[in-house]
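Some structures to go through are shown next.
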Structure I
Amino acid sequence: MELIIFIGIQATGKSEFYKHWFYNTHIRINLDMLKTRNKEKILVDACFEAKQPFVVDNTNPTVADRKKYIDIAKSKKYKIVGYYFSSSINEAIERNEKRTGKAKVPVAAIRSTYSKMELPVYGEGFDELYSVQIKDNDFTIEEYKNEV
């Protein structure tokens with residue numbers, strides 16, 4: 001049983017990373033799709049009840065945002081893995097500009113999330129933490145060192 005929490009501002013590749021690495025093994029929890037916290041809670045609770053691995057594919061910028069998932073996952077004996085999507089705000093805005101339709105988010109939203117970002121630490125309850133970056137249109141994954 002595994003909970004994966006994505007952490008990062010918009011337009012850092014979180015959803016594409018999910019599709020590449022976890023699509024066939026983990027349920028995706030994403031507010032962009034679910035639209036409300038109530039629907040999110042229903043799906044999260046169902047994953048815990050079914051002992052289903054899942055990924056929380058949201059920005060999760062603060063310790064408090066992540067804590068609500070971590071606390072219950074710990075009580076359910078889940079392994080908790082974090083992926084921090086490291087990117088400069090300018091790179092994220094540039095990638096966002098290439099998006100179209102509903103995938104494109106307001107620049108103010110990216111700036112707002114960036115201003116709230118609290119870097120993850122193992123002390124939050126993570127069993128594993130990784131840093132993800134986009135380099136040459138591909139993902140690089142490294143063990144997180146709290147210095148990203």
Structure II
Amino acid sequence: MADLKTFAKRIRRIGQDIERNADIAVRRCALAIDATVVLATPVDTGRARGNWQVTLDNPAVTVTDQLSPSGRESVEQGKSAIAQYKGGRPEAAIHITNNLPYIGKLNEGHSAQAPAGFVEKAIAVGVNTVQNFSVVRNRS
């Protein structure tokens with residue numbers, strides 16, 4: 001019986017580790033995507049960079065007045081929101097949204113400052129960030 005109790009305890013610990021590590025992987029991926037997409041967004045006034053909004057569970061549906069020419073403000077807002085992420089719920093998600101009507105045109109390459117597809121490239125950076133991350137760690 002002691003062996004079954006020890007086994008059950010170990011399985012619970014492994015389950016908790018998996019949940020924690022999965023949250024870490026999701027946050028790392030989101031941080032990489034957010035920072036990359038913000039900094040890759042072309043800058044005129046900083047409005048496009050300032051409108052990258054990170055929200056939990058539901059996407060942002062508004063346009064903000066925030067200007068972020070350097071991207072610093074947007075990246076900091078994203079870091080703050082992403083730090084609050086906790087998975088384990090069906091609705092748990094991190095949304096990185098830009099609701100400006102012209103963000104699609106910018107992503108299509110309508111600015112000489114950024115090549116087409118900077119959003120897709122940011123997603124690829126995020127995926128690469130967690131490519132070899134393992135949520136199951138071997139511990140005795």
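Table for the structure above
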{"item": "Value 2, 10, 16, 19, 16, 11, 8, 6, 4, 3, 2, 1, 1, 0, calculated as P(r) over Cα pairs in 5 Å bins from 0, in percent, assigned to which of I, II", "result": "II"}
{"item": "Label whose coordinates, when FRET efficiency 1/(1 + (r/R0)^6) of positions 4 and 52 (r between Cβ atoms, R0 = 41 Å, to 0.05) is calculated, return 1.00 (choices I, II)", "result": "I"}
{"item": "Mean count of other Cβ atoms within 10 Å over residues 36-43 derived as 21.6 - corresponding label from I, II", "result": "II"}
{"item": "Given -16500 for helix-only ellipticity at 222 nm (-39500 (n - 2.57) for each DSSP H run of 4 or more, over all residues; to 500), calculated: source structure among I, II", "result": "II"}
{"item": "Of the structures I, II, the one that 3.2 was derived from, the read-out being distance in nm of label points 7 Å out along Cα→Cβ at positions 76 and 124", "result": "II"}
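Computed from the coordinates by the stated procedures, all read-outs in this text should not be read as laboratory data. The structure presented is a predicted model; accordingly, all values stated were derived computationally and were not measured. Cβ atoms are built from the backbone, for glycine too; each structure is taken alone.
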